[in-house]
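Please treat every number below as a calculation from the coordinates, not as lab data. It should be emphasised that the depicted structure is a prediction, and the values quoted were computed from it without experimental measurement. Cβ atoms are built from the backbone, for glycine too; each structure is taken alone.
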Structure P
Amino acid sequence: MTGDWELDHTHHSSSGEVRWAALGAPDRPPVVLLHGTPFSSYIWRAVARSLADRHRVFVWDMPGYGASEKRAGQDVSLAAQARVFTELLDHWGLTGPGPAPSVVAHDFGGCVALRAHLLHGARYERLALVDAVTLGPWGTDTYRLLGDHAGVFERLPPGLHRALVREYVASASGPGLHPAVLDRLVEPWCGDEGQAALYRQMAQNDQRFTDEIQGRYGELDLPVLVCWGAADTWLPPERGRELADAIPGARLRMFEGAGHLVQEDAPAELTAALLGFLGE
C-alpha cells in the first residue's frame, strides 16, 4: 500500500532545501504535481507513476513538509511556497521557450499554483485543481484552532501530539485510509522537528493569500479541470462548483464517495480523469 517513495534530488530554494524527483522519459510532455497540507508528494505516488507512462512527471515536497527542510524561523507561507515553485520551474528548465508544463495541484497546492501563475508569471499548458484551497473562507475549525494556538500545541507531549495528528489526517479520507498509509502521512510531523513544523505552517497559512488572487480567476486563459471529492468534509463540494463557475471554461468532475484525499480514496478514477484531460 505504501511502497517505496524517495525524492532523490535537492534544490536550495529561498525557503530552504527542497527535495524533488522526476519520473518518466525526459522527452515526454512535462507535468508537475503539487501537494497540500498536512501532506507531501507521497500522496501523489500512484498517480505520478501512472502519469509517467506518458509524461515527464515532477514531484516535490514543499519547504517545511515531507522530506524537505524544516527549521525554526522558516517562511513556509503560501506566498513563500509560490515563490519557491516559480524557482523550481526555472530550475527544471520549464520556463524557457519550450513546452510549458501542465500542473496538477491539490489542497493549498492550488493556491500555490494560482499565485505562481497570476502573480509571478509562471506559464502552464493546462491546470487541474483537486479539492483546492482557492476560495475564502477556508480552513476547518480544527485547522484554525491549531494555527491560532500554535505555541501551545507545539508543547504537547509527543504521544498526545501523534494521536491528534493521526485523527486529523484520518479525517481527510471518505472511506478511511489504510493503516500503513496513515502511518506514512503522520510520521513526518512527529519528533521535535516535525511537531514544530506542523504548527508553524498552520500559523502562517492565512486566508489573505487566497484573498489576494480570488478576484482574478476570471483572467485564467487555459484549460482548467476542477476535481472534487463528493464526500469532502474539509472543503465541501459546493466549493468545487463555485471554483469551476469562477474560471472561464472550467470543467468540474466529482468523485462519489471520495473525501478530501481523492488520491487515496479514488486513485484509479482520478488518474483516468487526469490522463484524459492532459492528453487532450
Structure Q
Amino acid sequence: MLESRKIIGVNWLGLYTLYMKEVRRFMKVQLQTIWGPAITTMLFLIIFTVALGRGGYQVLETPFANFLAPGLIIMGMLQNSFANSSFSLLVGKIQGTIIDYLMPPLSNFELLAAMVGAAVTRAAFVGGAVWIVMLLWPNVSVNVAHPLAVLYFGIMGSVFVGSIGVMTSIWAEKFDHAAAVTNFVIAPLALLSGTFYSVDKLSPTFQAVSHANPFFYIISGFRYGFIGKADSNIYLGGAVIGGLSIITLSICYALLRKGWKIKN
C-alpha cells in the first residue's frame, strides 16, 4: 500500500508554481497590465510639466518635473499592485475555479506569499517601465540618490497595497465590489497623498489629513530615494509602512485560515 507523502516545512515548489501562474497571467496581457499603466503615468507627467514645469517652478527646492516623476512612478506601482492581487481569488470565485487555489498542498502562508509576491512583481515591472521611459524624457531627471530608500518604500508599499488587494479579493463577490474599492479608496488615497504637490504648502488641517494617509509616507519616502528630500520623516514613514504591512498581511492570513467567503 502506497503511503502519502507529507510536505514538511515550506512547500517551495508549490509556492513558486502558484507565483509563476499569477505572474504569467498578467504577462500574457502585458499591453494592458504593464505598458498601458506606464503610458497613462507618462501622460500625467507630460500634462503637469507642460502646465507647471516651465518658468523655473520648484517644489522642495527641486525642479517640478524632478519632484513629480518619482511620485508618479510609485503611484503607478501601488495602483497596479492592488489591481493584481484584488483579481486573483475574485475571478476564481466568479468563474468557479477557486478550487485551483484551495486544493493544492499549499498552506495559507504560501498562498498569501504567492499572491502578494506576484502583485509586487507586477508593481516592479510597471515602475521599471515608467522609469525607463522617463530616463529618455527631456528635462526630467530620475537618477537615484538613495537606492535603499527606493527599494524599501517601493517593495513595502507594494506589499501593503497588495495585501489590501487580497483582502478585497476575499471580500468581493463581483467585479463591481473590487472596482468600488479602487475608485473610492485606492485612487483617492493615491491622488491626495502629495504626488503632485508638497503637503507643506497645505493648511494645517489638510496637512493633518495628509499625514493620516499611509500613501503619503510611501510616496514621500520613495521620492526621497530619488531627489534626496522629503516632506516627512523618512524613518517614521518607514516604520509606519512596515507596521501597516505586517498588520494587513496578518489580517489576510487570518481570513484565509478561517476560509471566510472562500470555503464557507
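Some points to look at:
- At a computed 19 (relative contact order in percent (Cα under 8 Å, 6 or more apart)), which of P, Q: P
- Here the criterion is distance in nm of label points 7 Å out along Cα→Cβ at positions 34 and 178, and among P, Q the highest value is seen for P.
- Origin of the value 2.1, where distance in nm of label points 7 Å out along Cα→Cβ at positions 186 and 202 was derived from one of P, Q: Q
- Identity of the structure behind -11500 (criterion: helix-only ellipticity at 222 nm (-39500 (n - 2.57) for each DSSP H run of 4 or more, over all residues; to 500), calculated), options P, Q: P
- Which of P, Q yields 25 [percent of Cα pairs over 29 Å apart, calculated]: P
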